[in-house]
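Each structure below appears as structure tokens.
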Structure I
Amino acid sequence: MSMELWIPITIAAAFAQNLRTMLQKHLTGRLSTLGATSTRFVLGLPFAALFLWLVIAIGGQPIPRPTGLFGLYGAVGGLAQILATFCLLSALRYRNFAVGNTYSKTETVQTALFSAVILGETLTGWAAAGIAVSLAGVVAISVAKLRLHPSALLTALTEKAALLGLASGALFGASAVCYRAATLALDSGDPLIRAAVTLFAVLAFQTLAILLYLGWREPGQIRALFRHWRWTVLVGLVGMLGSAGWFLAMALQQAAYVRALGQVELLFTFAASMLIFRERTNRVELLGITLVVAGILFLLLG
């Protein structure tokens, strides 16, 4: 496969997401878990509006006319992403959260299934093999880092943490496919402006939803978002850049391919742990990283 445009865009988006996650961890001592999570939506919206304005101003294209399907897919995708995050956060309440977190990594497989059902998009044999191999690598890394015995994943399948993890992976997969469907539902414009419009619309919906929820359950967190504006604005900017990359990549390529290649984020995390935090790596982690790399190569061959 030649170096298609969606490939470097996806890698850049994964890098931005990795950076956003590191910045959000810095906020966890200043904000609640939900408050830190909301920064990507609330503070990302102004940057998404600026991004859309720049795309229109530079490209000279009119805003595509929204359709009913665009609104439906955008709203369902935005809500699914929020619920996916909620499921993952809910799993934190259980002792075996590690199991739930591992099961959430099935997102790539579930994205492929949703792509087939919703959009009728199928994978090549190489791509399917790549997703399977990279999933095995992700599971190996999770087992190694969290000191889980592989059998614990199977015996805990019916427990609440595992079910929440599976639900999280399904909802993240559904949101990715809905975002691609929303960009395809716009009746005009090139992939860039369609991605920019979809990103702004989805973030506007998510910002409204999360602010209403915070106002109801954690009103103090809304003030805290702006009290720590130096960090939250940075998270919003980096988060928007990552989201813009995901949306553009999914306007160009199937969501399953994009999310599978997006696992390159693990390589960035792995490199940071070694080079910045000087953490040791064991053989199982190295095996997992090798499988993720092999899976990505299979995917690109497809």
Structure II
Amino acid sequence: MPAETSFSHSKPCPVCGSSGVVRLFELESPYIARLFYQILRCRACGHRYADGPVTADVLSSVYGAAFHASSQQAAAGPSSAIVLNAQRRAEWLRDTGLQGSLLDVGAGRGYFVKAAHPYFIASGIDYSERAAEYGHEIGVNLESGDFANAPYENGSFDVLTFWDVLASMMDVHATCGKAAQLLRPKGHAVFTVPMGDSLACRLSGKRWPLWIPPVNLHYFSEESLATLFRQSGFEIVEMGFQAKRVSLNFLLVKLARSLGARRFEAKLAGLPLNWAVPINLRDIKTVLVRKV
């Protein structure tokens, strides 16, 4: 990890509220050229986070048609990585004993919602304006909109899922607070989050492939996760590192980014290499929590 430097920053830690913040480095967003973010670390809870532009225009530019057409978002068939991940996750929730009404937040094209249908009354919401169209294409119920302002009634769901979503939220406390409101008593939520205190992050330094603001704005530590969920009215039931599958061309793009060869990313992304490759670098944690 690059050396820390003293940093005068008026914005406190978004998890614990501490003003003791250090600057790690500056990086350019991999999605929009010349869009820069400061990567900061809280001395108190170890939470790392990106500080920079997160406007409606920026988000619309990032989460446009190209984002949802990538090999990690659009399935090329039943053996695609995103379909296999969705099936495994749905079966894991079933095996954990969860049931009832489920809302998938950041549902993308709706593959997890479809995989969850045999076990749950499942629906989804996504920031993309085309979410409802994506859902219609595969026969599931998706809505478009901002989860923070979604007009669901309190206590509407038994399970909420946030697959690779919490790190993209500007206000993680508001997101978890909203989740607690929407869950019925003893309801569950599951999150997958990038871990800024992981060995992979510390060894990779600035080249860690999960530094991707504004898609990832938060990079958690064990302590910042515990603080966030405790303050949001949850208890942690289970945490662990679960393997997931990624397409081979997506893996090559991440490798090029880690090696500083970003000029090859677009060419690699366009290669017809959609084989699903299992990977687990133990830097993305799956956290199952229960409403207290």
Structure III
Amino acid sequence: MRRLDRTTAVLLGALVALLALGPVLPKWAVFLVTVALAKGLVALGLLVLMRAGLVSFGQGLYYALGAYAAGMTVQALGVGDAVPMLLLGTAVAAGAAGLLGLLLARYRTIFFAMLSLAFSMILYGLLVKSSALGSTDGFNVVPRTVLGLAASRGGIYGLAVICCFAAALGVHLLLGSPLGRLAPAIRDNELRVEYMGASVRNAVHLFVVLAAALAGLGGGITALAVGHIDPEMAYWTTSGEFVFVAILSGTGSPLAPFAGAILLELLRSFAYEYSPNTWQMVIGGAMLLVILFLPAGLWSVFARRRRAA
């Protein structure tokens, strides 16, 4: 029997631990972890892009599309089960990226980042002006069932944990595949990759679609957990927060974005509670310390210990 690699084993352990903790955690902690896991999914997509040397400041576009598509599943189609809502949100985000990615795959560095940001702000402007979607107020999302059972915060939490495990495992397998190994090669020298016979543009396009699908799934989970959707999900500050999580956590492992997202949510919650007037300064200071002392992200601490061992 083939032995599990370290990352897969840790992912399975995290899955079991999070599912076991769900019934005993207080309600505020369940909500906080659910939202953090949803944002971790977006950062997981950014991890794939950053491996290829790309940074997107427009993941809020796909995050909002996933949330709005999940919400409209209830509003327009009358389907209230959480699983079809998440599937539709993921598919809509991936479909949008499939079209926009044809253009984005042609650009690199700051041009890629700014073009992705521009698309996100276009969606924000459309949502603000759309009275049918609630304009600036958005609308409420109330799922009726989760995996066939009555909807509850615990059920959404369990569904989020399972989705994150599947996504992290899928990205882990991707990064170990020939396509995944192309990512750092594209970052280092695109011309050599082309000489090897691989299409850089096609690979980047696939990475953009994958990152968008993960962002759409995260947006759908956030919509279910929060119960409300508004245009701020597509605003540039939301996209900036995802980049913050990706930089904070690092790109060393598919586990890193989720650990970074949970840490950020905990830091923000406690900073807001104990320092409501300066909580942004606390988060900014934490980010500055990470950049100064751990430029490769928090996960680099575990990588250093593994190399030392």
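Worth a mention:
- Origin of the value 43, 31, 14, where Cα extents along the principal axes in Å, for residues 134-181 alone was derived from one of I, II, III: III
- A value of 3.3 for distance in nm of label points 7 Å out along Cα→Cβ at positions 126 and 166, calculated from one of I, II, III, originates in structure I.
- Structure responsible for 34, with relative contact order in percent (Cα under 8 Å, 6 or more apart) calculated and labels I, II, III on offer: III
Only the coordinates and a few stated rules stand behind these numbers; no lab work does. Quick caveat: nothing in here was measured; it's all calculated off a predicted structure. Cβ atoms are built from the backbone, for glycine too; each structure is taken alone.
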